[in-house]
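A.B. asks: Multiple structures follow.
Since every read-out is calculated from the coordinates, none of them should be taken as a lab result. Since the model is a prediction, treat every value here as computed from it, not as a measurement.
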Structure I
Amino acid sequence: MLEKAKELASQEFTRLSDREIKPEDCYVVWFSKTLQNWKALVSTNQIKSDEECGDYAEVTHNGDKVETYVDVYAKVSNRVIKD
C-alpha cells in the first residue's frame, strides 16, 4: 500500500512538473487504513513548495470500487500563529 501510494504520487508529480520524480524521491507523511480502504499523504523534496505543480499528494484507495484517487496540492499559505 505504501509503495503503491508513492508510485502513484510520483506519476502525478512527474506529469504535473514535466520532470521525472521517482517513487524513491517520495515519502509518506501519514497513512491510515480502515477495512478495505486506505489513504496516504505523500510528499517529495524534488519539487519546491512555491512551484505551481504542487508537492503534496493525497492518495485514497476505495476498496469497494477497487479504485484509487490521487489529488495533488500546492501550499497556498504558511502563517505563524503565536500561542
Structure II
Amino acid sequence: MKYLLVAALVLVVFWLWRHNRQAEKNEANTTRPPSPPRPANEVTEMVACEVCHVHLPRSEALIGSRGGIYCSDAHRREAGG
C-alpha cells in the first residue's frame, strides 16, 4: 500500500512539473515581440523639469495645469501645477 501512495505522489509531482513547463512555453509564445527601434534620424525634443531640472523626452513629461513641465506627479503636485 505504501508503494502505491509513493507512486501516486511521484505521478502527481511529475504531472504538475510538466503542466508548469507547458504553461511557461505557452506564455513565451503569446508575448508580443518587442517594438521595432525608432529610426536614427528621428529627433526627440528634450525638456527640463521645473522642480529638479532633470531633462527628459517631451513624450514622457507631465504637463501641469499652468503649462509647467514636470518629470513626475510628485514634482507636479509640489509645484502646485
Structure III
Amino acid sequence: MQPFTIFGHDACGFCRRAKALMEAKGLEYRYVNIHDEGITPADLAKTIGQPVNTVPQIFHGKQYIGGFQELTEYFEKTDPTQQA
C-alpha cells in the first residue's frame, strides 16, 4: 500500500485531525512540517499544480487528495487498505 503524505504545520487543527484519522485507521503516513522544512505555499502550489492557501495538503502516493475535508470524502469512497 502506498503511504500518505501530509504537508502541514503544528499549529493547524485540521493537520492534527488528519494525522489522528490516519492513526485511527492504522494507515502509514509521513508528516512534513512545512515550517521546519522551509516549504512555502508557492512551493506546494508547484507540486500540486494549483494555488495553495491552507494546510493540510494530502497525497496518497503520488495522487493528490486535497485538504482534510477531501481526505474524509476520499475515505468514504475508497478503502486505501485494499490498494496495492
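A.B. asks: Taking relative contact order in percent (Cα under 8 Å, 6 or more apart) as the quantity of interest, name the structure among I, II, III where it is greatest.
C.D. replies: III
A.B. asks: For which of the structures I, II, III does the calculation of log10 I(q)/I(0) by the Debye sum over Cα atoms at q = 0.12, 0.17, 0.19 Å⁻¹ return -0.63, -0.80, -0.86?
C.D. replies: It must be structure II, since only it matches.
A.B. asks: Tell me which structure, out of I, II, III, gives -6500 once helix-only ellipticity at 222 nm (-39500 (n - 2.57) for each DSSP H run of 4 or more, over all residues; to 500) is calculated.
C.D. replies: I
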